[in-house]
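As structure tokens, here come the structures.
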Structure 1
Amino acid sequence: MLHATAWLSLGTAFLCAAIITAHEIKNPQKMTVMNLVWPLTALYLSVLGLLMYFRLGVPMAKSHGHQGGDSEMKMGRKAGPTVADTAVSATHCGAGCVLGDIVSEVAVYASGAVIFGSMLWASLGWDFVAAWSLGIAFQYFTIVPMHKLSPVDGLIAAVKADTLTIITFQIGMYGWMLLVHFRLFAELHLQPDQAVYWLMMQVAMVCGFITSLPMNWRLLKIGWKETMS
């Protein structure tokens, strides 16, 4: 039953990601990087990610034109970020984490890498390195075009904007991964070549999304991150 549930969950998520990708081909996002963010979000939020895309992402597309100027952005920041603002911000940093985690998990498994004699610690370590690197890259390609910054200033701004949110995302994700490894599947550890493993990873990514929300809200509030929705 768990195996069947895993395949159903993964298949639904990939279908949602495919629907978003197909829609974006005709309705690309104003921020190019968001064309990657939304399908990646659907890989773990599944149907909820699809609903968020059509509710929050579609209005951000080029075909909807420019909505609001600098004064409106300042007014929105003064009033405080909304739930929608925070959710979109979390999907942005989460996409880098998700892509990085998928790449590192496969790489660690394929290479047989270990830290302190354990593949688990190798996965956790390389997950963070890959997630942070890709998360910063995603943020860089958002900030630089938006503010026309130099490469150095853009990199500094990206690190400042996304490091804390990536850490909080990974905390939630690691918490679930450790629970799975030491409690739920303590006797028979899951491996990346099993569908149930990726079902557990989906749950871990949802946990990371939730734990990153307060930090995203705070960084939007103080102006370290820009509202994208």
Structure 2
Amino acid sequence: MKNKYSLPGFLKVTAIPKLAWTSPRPLTLRPPLISFIMLATGQILFGLGEAMLIAAGVGVSPWTVFAQGMAIHTDLTIGQTTFIISAFVLLFWIPLRQTPGMGTVLNIIIISLVLDFSLPYLPVFEATSLKVMQAAAGVFITGFGGAIYLIANLGPGPRDGLMTGIQRLTGFPIAAVRSGIEISVVAIGWSLGGVVGIGTLLFAFGIGSCLSLSLYLLAAVFKKRA
């Protein structure tokens, strides 16, 4: 008898699917053109989603909260603390046996550029309900973009690599691993004095599900037929 309380299929996703734009090797300087295009597309969407969350003005992402908290206790800027946190996260890749690639570097470059160029053009709403809706849309777009560029297999960003490494080590669903990481980071950042808002909670509790749902849908639509 089927358990009526079982999780939806997308919350059970435990691996990054291999689709038409998946690169055969993550560590390469000459990837298939389609892999590079989809990598860039995914990272542009990821950056746009982050920008929408910032523009909504109801709370930033958990990692930015962490950077804010760290900046309070040092003489560093948020940008500098973000760089230090990213570098520190990369150290965890060693025991997790994660493989970097051009996507790891482009993750920082492309997303930063998208944030700078898109923020001035995004709408700023007065109504709280519209702000929350914009933040929620930003979380979904971030998860969808992350799914697209992770499938490209050209190297995840520092935080995504931490997620995939822990998932492979534990075997837990991607949604649970990502949500666990984000919630832990929020807790640390908040304890250090970082500012938490509705958008932060939406991201922390929703990004794992949005990423997992996007992987599930993309696999369902684009999976190669035998």
Structure 3
Amino acid sequence: MIKNYFKTAWRNLWKNKIFSLINIAGLAIGMAACLLILQYVSFKLSYDQFNKSTKDIYRVVNDRYQNGKLIQHGTITYSAIGQALNDDYEEVVQNTCVEPSGETIITYNDKKLAEEDILFVQPSFFSIFNYPLIAGDVNTVFKEPFTVILSENLARKIFDYKGDDLNQFIGKALTLQTDTIPYKIQGICKNVPENSHLNFNLLISYKTLISSGWKESDYDFTDSYF
């Protein structure tokens, strides 16, 4: 019986070749488009889901009003906001402040590389977000200024290394821009997933900003660069 149904269906398709071709092609294109849309939406919804405490992580936004009208909406805010929230609201368990940096020239011996994906971060960054280190101790990083963490890709690029022992680069020093102070490598982290809204190849100790004399980076409600 089923075999006869298939024969009848095939004869009808063959009898109306052009009509059948249009319908089959339309069905195939529709299914392909549907799968692509589902894949795209699934990827977008997966952003930052690799963090273990995703549902408890909140980003502070800064809305500015003038004469009752919203004139600016963004994520840049003041360096003191996180600590102030931590102090005033018991619901806030922990905070971390991030300062993006522009393109920086990294020098190691005679090798120079330009890198754009750079963030200044506090030690609490690793308590809130899950960017695992494959070399170094996450519990001891960034307690001192002028220290850095490299992504695996950047480490391999700087040291031209393809092996597995990345621990050998812990303690080595780089220079950034024209700064004469060496930056000590404290860790190497796994490459940042594509579905992370924070992208970086180089992390620098946030205390470097304070030690460099930028007092607004410590605890300030006047400059919104953070």
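Laboratory data are not the source of any read-out in this text; all were calculated from the coordinates shown. From a predicted model like this one, the values you see are computed outputs, not experimental measurements. Cβ atoms are built from the backbone, for glycine too; each structure is taken alone.
Okay, here's what the table says:
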| quantity | calculated |
| --- | --- |
| Distance in nm of label points 7 Å out along Cα→Cβ at positions 29 and 53 - structure with the largest value, from 1, 2, 3 | 3 |
| Origin of the derived value -9000 (helix-only ellipticity at 222 nm (-39500 (n - 2.57) for each DSSP H run of 4 or more, over all residues; to 500); candidates 1, 2, 3) | 3 |
| Test item: mean count of other Cβ atoms within 10 Å over residues 117-124 calculated as 19.0, pick one of 1, 2, 3 | 3 |
| Percent of Cα pairs over 31 Å apart - highest-scoring structure of 1, 2, 3 | 3 |
